1. State the single structure among I, II, III that was used to calculate semi-axes √(5λ) of the Cα gyration tensor in Å, giving 36, 20, 16.
2. If semi-axes √(5λ) of the Cα gyration tensor in Å, for residues 145-184 alone is calculated from each of I, II, III, which structure is the one that comes out at 16, 13, 8?
3. Any idea which of I, II, III comes out highest on Rg/Rh (Cα atoms, Kirkwood Rh), for residues 105-216 alone?
4. Of the structures I, II, III, report the one carrying the highest value of mean count of other Cβ atoms within 10 Å over residues 209-216.
Structure I
Amino acid sequence: MNKERSPGPLIDRDAAAALMEALTDLVVRAGDAILAVNRAAMRIDGKLDGSPVTEADLAADRVICDGLALLAPEIAALSEERVQLAKPPYDGSFFLVDPLDGTKEFVAGRGEFTVNLALVTGGTPLLGIIGAPALGLIWRGLVGRGAERLATGRTVRTEPIHTRPIPQRGDPWIVAVSRSHGDMRTEAFIEGRPGAVRQVLGSAVKFGRVAEGGADIYPRLSPTCEWDVAAGHAIVTAAGGKITDSRGADLRFGTGHGSFIVPEFIAWGDPSAARQS
C-alpha cells in the first residue's frame with residue numbers, strides 16, 4: 001500500500017473534492033466488509049501494543065488498500081494495519097487510514113466502530129471521511145468547503161453540519177469522552193468545566209458528534225495514533241471547529257515522529273474556546 005519514499009504530489013482542494021465521492025464509496029464498502037464478518041466466530045489476534053486485530057480489521061484494510069491503489073496510485077497511503085511498511089516523512093499529500101477504529105467496541109458487540117479515511121496535505125488533514133456502518137452514518141468534510149452527515153439506508157439522506165458556539169455562562173459543556181480510554185489528565189481537564197455533561201462514546205464517532213454540534217468538545221490528553229485522529233481533524237475543522245494540543249498548538253501528521261503517535265489533542269467545536277483555554 002505504501003509507495004517507495006519520494007516527494008509526493010500536492011493535492012489541492014479542488015482535486016480533493018473530485019475524489020470525495022469515490023473515497024466515500026470506499027469507506028462504505030469497507031464498512032460492508034466489516035459487517036459481513038461473524039463476530040461470534042471471528043479470529044482475534046493481539047498486536048505488539050496489546051490492542052486487538054480481527055478478521056474485520058484486515059478485510060476493511062484490503063478493501064481500502066486495493067481501492068486507493070486503483071483510484072489514486074500516485075498518492076502514498078499509510079494504514080494502521082500496514083504501518084510496518086511506512087516510509088516517513090510523507091511530503092506532499094498522502095492518505096491516512098484506520099480501517100476499523102474501535103476494534104474493542106466491535107469485539108464487544110457494540111455499534112460504535114468506524115472506518116476512518118483522511119487525505120493529508122502538507123502535514124494537515126484536508127479531507128476526512130468517518131463511516132459508522134452499524135449506525136448507518138457517515139460524516140465527511142473538506143476543509144474550506146464544509147462538512148456533512150449522510151444517513152445511509154435504502155436511500156441516502158445528506159445534510160450539512162456545523163459545530164456549535166461555545167456554551168454561554170451557566171450552560172453546561174457537553175463533552176465527548178471515550179468508553180475505552182480514560183486517563184487522569186483528561187478527567188482533570190473536564191473537571192475544570194463545572195457541570196460538564198459527559199457523552200460516553202466509542203471510536204471516532206466522538207469527532208462526528210462535535211462536528212454536527214451534538215457535543216462542544218472532545219479532549220484526549222493521552223497518547224493515540226495519527227490514523228485515529230486525522231479524518232476527525234479534517235471533518236471538525238471543515239465544520240467550523242479546531243483541533244489543537246493542550247497548549248493551543250496545531251497538530252502535524254506524517255512526519256513519523258514518535259512512530260505516528262499523537263501525544264494529546266482537543267477537538268473544539270468553537271475555535272474561540274481554544275483561544276480562551
Structure II
Amino acid sequence: MVRSVAERALGARAGLEEVGDMMILTGKTIWSALRAPYPYGGELVSQFIFVIRLAWFPMLISTLAFSYGALGITAGDFLVVFGALDRLGGFFALFSIREVGPIIDAVVVTGVAGTAITADLGARKIREELDALQVLGVDPVKNLVVPRFLALMLATALFDVYAVLFSIFSGLLAMIVNHAPIGSFWATFFDNASTTDLWGSVLLTTIFGAIIAIICCYKGMTASGGAEGVGRAVNQAVVIAFIAVFSFDYVFTQTLLATHPQLLVPQ
C-alpha cells in the first residue's frame with residue numbers, strides 16, 4: 001500500500017514537472033519569436049503549408065459528418081417535434097461558432113499535424129540531431145519550435161473559419177432534407193450570431209494552436225528509448241493535448257460568457 005501511494009506521488013510530481021517544463025518552453029518560444037534575428041521564415045512557411053496540406057481534407061470530412069449528424073439531424077428531428085425547425089439556424093449559430101468548429105479544429109490538427117511534429121522532433125532527438133545543433137551554436141527553440149508554434153497558431157485560426165463555414169453548410173443541408181425554407185435558418189442564425197462569438201472563436205483556436213504546438217514539440221524533444229520511445233511520445237502528446245484543449249475551452253468559454261452576459265440570452 002505504501003509503495004502504491006509512493007508511486008502515485010512520484011507520478012504526480014513527474015506530471016507537475018512536465019507542466020512546468022512546458023511553461024518554460026512556452027516562455028522561451030515567445031521570447032525567441034519576438035527577439036531578432038528571425039531565421040525561421042522559410043521553415044514557418046514550409047510548416048504552415050505542411051499543416052494545411054495534411055489537415056484540410058480530414059477537417060472537411062469531420063466537420064460535415066459531425067455537424068450534419070450530431071447537430072443537423074439530431075437537433076432537426078427534435079425541433080420538428082415542436083414545430084420549431086426554423087430555430088435550427090440559431091442553434092447552429094451558438095454551437096458551430098462557439099464549440100463545434102473550435103473543438104473539431106483542435107482535434108483534427110492535433111491528430112494530423114501534432115502527431116507529425118512530435119514524430120519528426122522525436123526522431124531528431126533519437127538521432128541526436130538536436131544535440132548536434134546545440135554544439136554548432138544553433139538554437140533548436142528558435143529554429144525548430146518557433147516556426148511550428150507560429151504555423152499551428154495561424155493554421156488553427158484559418159481552419160476555424162473553414163470549420164464554421166462547413167458546419168453552417170451542414171445546417172442548411174439539414175433544412176433541405178427536412179423540406180424547410182432556408183430563409184428561416186438564416187433569420188435565426190443572424191439573430192443569434194455576433195461578432196463577439198466570431199472573434200472569440202478565432203482567438204480560442206489560435207490559443208489552441210499554441211497549446212498543441214508546445215505540447216507536441218516538448219514531447220518530441222524529450223523523447224527517449226528509440227523508435228518505441230518516439231511512438232510513446234506521440235501517444236502521450238495526443239492525450240495531453242486533448243486534455244489541455246478541453247480544459248482551456250471550458251475556462252475560455254466561461255470567461256467569455258461572464259464578461260459578455262448578452263451572449264447568454266438567445267434571440
Structure III
Amino acid sequence: MPELPEVENTRRYLMEIGLPGKTFTLVNIGWANSVKHPELEDFVLGLPGRSVETVNRQGKYLLLPLNTGETLVLHLGMTGGIRVQPKSQPAPPMVRHTLVLDDGTELRFIDPRKFGHLWLVDELKNAVPTMGPEPLNGGFSPNVLTNALAGRSAPIKALLLDQSIIAGLGNLYADEALYLARIHPERMGSSLTSVEVTRLHDCIVLALTTALDRYDQSRRQAWPDPPFGLSTWTVPRKSGDSCITCGTPMKLIRIRARSTYFCPQCQKV
C-alpha cells in the first residue's frame with residue numbers, strides 16, 4: 001500500500017511534470033465506487049473548468065487545491081498510481097479514471113484493485129480525517145512522540161499505524177523504523193524509555209528520508225515514467241530470511257491483523 005514516501009513521490013512527480021496551472025476539461029470515471037463525494041454525476045460535471053493551483057500532501061492523501069477554492073482529493077488505495085501523459089500515448093494497463101487536461105494531456109489514475117478514492121470538497125474535513133503531525137515536519141519531535149505514547153498500552157507497532165499519532169506511516173515503514181531502532185513491535189507504547197523514544201523518532205525520520213532520496217533518484221533516472229514503488233527498506237520481509245545485522249532468522253507475527261517482521265535477537269522484548 002502506498003505510504004508517505006510513495007505518496008510524496010507522486011506529489012513531486014505531479015509538480016515536476018507541471019500539473020499546476022492546467023485545467024480539467026473532461027472527466028471519465030471507470031469505477032463509480034471510487035468517487036466518495038459528491039455524487040458521481042456532480043463530480044463528473046463539476047470538475048471540468050477548474051484549474052489546479054498546486055499539489056499538496058497530507059498523510060497518505062494527495063490534495064489538489066483548485067482555483068475555485070475547492071480541493072480535489074486523491075487516495076491511491078493499495079496499488080494505485082498516477083501518470084500525466086499525452087492523449088496520443090497509449091494508456092497504461094488498469095487505468096480506471098481519466099481526467100482530461102486543457103493542454104492535450106490526461107491525468108490517468110491507475111488502480112488495479114479498485115481501492116483508490118476521489119473527492120471534490122469545499123472543506124478538507126469532508127475527505128481527510130484528523131491526523132497527527134507529519135513526521136518530516138518540524139512539528140514532529142521526540143517530545144511529541146513521547147506525549148503521544150504516554151499511557152498507551154497498545155503495541156508500539158499498532159500505535160505507529162495510528163494516523164492520529166503520526167500521519168502517513170504505514171506497515172512497511174513502521175516495521176523499518178522499529179527494526180532500525182531495535183525495538184520489539186509488541187512492546188507497549190508506554191513502556192518505551194526516553195532514550196528508546198528518541199531513537200525511534202530518529203529512525204522514523206531516517207527510514208522516510210532514505211526512501212524519499214531513492215525516489216528522487218529514481219525519478220531523475222527513469223523520467224518521464226518512474227516506478228510507483230521501490231523496495232526502499234532494509235528489514236528482510238520474508239520469514240526465515242537472515243537479519244542483516246546479526247544473521248538471526250527473521251520472524252513473522254501479526255499485530256492487529258497486520259503482518260509484522262522483526263529480528264528476535266536485535267529486537268528483544
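FYI, it's all coordinate maths here, none of it is from the lab. Here the structure is a predicted model, which means the values were calculated and not measured. Cβ atoms are built from the backbone, for glycine too; each structure is taken alone.
1. Values: I: 27, 21, 19; II: 39, 21, 17; III: 36, 20, 16.
The value was obtained from structure III.
2. Values: I: 28, 19, 9; II: 35, 7, 4; III: 16, 13, 8.
For semi-axes √(5λ) of the Cα gyration tensor in Å, for residues 145-184 alone, the value 16, 13, 8 is produced by structure III.
3. Details: I: 0.99; II: 1.21; III: 1.04.
With respect to Rg/Rh (Cα atoms, Kirkwood Rh), for residues 105-216 alone, the highest-scoring structure among I, II, III is II.
4. Details: I: 24.1; II: 27.1; III: 16.9.
Of structures I, II, III, the maximum of mean count of other Cβ atoms within 10 Å over residues 209-216 occurs in II.
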